[in-house]
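K.L.:
Right after this note come the structures.
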Structure I
Amino acid sequence: MSAESVRKALAAAVEAIGGSQRAGQIAMAEAVANALEDRHHLLVQAGTGTGKSLAYLVPALVHGKRVLVATATLALQRQLIERDLPKVQKALEKELGRSISFAVYK
């Protein structure tokens, strides 16, 4: 997974949800992509409005392996499942040329 493929996918995802890319979001997405590719742990902290959700979701989806995402609140879980992921799924399926699925595990 190249940095360029992650940047392109992130741009498509951000556009799909009607947002705008942020420098911190791009840097975080690239760091997550590197951690997934190199199979190492990563701890990231970022402020409100950085675009963290897409910064970790997009590289995970581009990577193409199963990923478990734990949220601190049900509100964030609901936002991801009901709003963000359906839009990102549609955009990235087109961008990546393959199907993407997601589910809630309780």
Structure II
Amino acid sequence: MSTISRSGFQIVTVAETRIDAAVAIAFKDQMRQLTDGGAPDVVLDLTDVSFIDSSGLGAIVAAMKQLGKDRRLHLAALMPNVDKVFRLTRMDTVFAIHDSVEQAVGANAG
């Protein structure tokens, strides 16, 4: 994973193609390290993620909780298979899901 700041947002790009049981714990640890004390809005760029399972969903929920109540986690650029998992599990009602990082930053700027 890598992170950059843009327009007051912290953008975390996931390099993995899968977020599943094999990487969930490492994912949570990396998210905590990368976002600790960062911007109030964090955009998780999932452009390269083609698969997510329940462990991966749990890791993303844990990352959101680690941010605390005064910070927000936005999801961006979900592939169709990943988007489907979020909708089937109704997690699309928990997270703001955007078509792209640019849309996430633009929709929430100002």
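K.L.:
If you work out mean count of other Cβ atoms within 10 Å over residues 6-13 for I, II, which one comes out largest? Don't jump to the answer; show the numbers that get you there.
P.N.:
Values: I: 20.9; II: 17.4.
The maximum falls on structure I.
K.L.:
A further question on this structure: Given 0.5 as the derived value for distance in nm of label points 7 Å out along Cα→Cβ at positions 46 and 86, which of the supplied structures I, II does it correspond to?
P.N.:
Values: I: 2.4; II: 0.5.
Structure II accounts for this read-out.
K.L.:
Consider the structures I, II: one of them gives -11500 for helix-only ellipticity at 222 nm (-39500 (n - 2.57) for each DSSP H run of 4 or more, over all residues; to 500) as calculated from the coordinates. Say which.
P.N.:
Numbers: I: -17000; II: -11500.
Only one of I, II returns -11500 for helix-only ellipticity at 222 nm (-39500 (n - 2.57) for each DSSP H run of 4 or more, over all residues; to 500), namely II.
K.L.:
Using FRET efficiency 1/(1 + (r/R0)^6) of positions 14 and 38 (r between Cβ atoms, R0 = 30 Å, to 0.05) for the comparison, can you identify which of I, II gives the largest number? Intermediate results must be reported in sequence, preceding the final value.
P.N.:
Values: I: 0.75; II: 1.00.
Once FRET efficiency 1/(1 + (r/R0)^6) of positions 14 and 38 (r between Cβ atoms, R0 = 30 Å, to 0.05) is worked out for each structure, II has the highest.
K.L.:
Identify which of structures I, II gives the largest calculated value of distance in nm of label points 7 Å out along Cα→Cβ at positions 70 and 94. Spell out each step's value before the answer.
P.N.:
Values: I: 3.5; II: 2.4.
Looking at the calculated values, the largest one is I.
K.L.:
Here log10 I(q)/I(0) by the Debye sum over Cα atoms at q = 0.22 Å⁻¹, for residues 30-77 alone has been calculated and equals -0.88, so which of I, II was it run on?
P.N.:
I
K.L.:
Continuing with the same structure: Could you tell me which structure in I, II was used to calculate mean count of other Cβ atoms within 10 Å over residues 22-29 as 18.4?
P.N.:
Value 18.4 for mean count of other Cβ atoms within 10 Å over residues 22-29 corresponds to I out of I, II.
K.L.:
Given a computed value of 27 for relative contact order in percent (Cα under 8 Å, 6 or more apart), which structure among I, II does it belong to? Walk me through the intermediate numbers first.
P.N.:
Working: I: 34; II: 27.
Checking each candidate, the match is II.
K.L.:
Now for a separate question. If Cα extents along the principal axes in Å is calculated from each of I, II, which structure is the one that comes out at 31, 31, 27?
P.N.:
Working: I: 31, 31, 27; II: 34, 26, 24.
Checking each candidate, the match is I.
Computed from the coordinates by the stated procedures, all read-outs in this text should not be read as laboratory data. For clarity, every value in this text was computed on a predicted model and none was experimentally measured. Cβ atoms are built from the backbone, for glycine too; each structure is taken alone.
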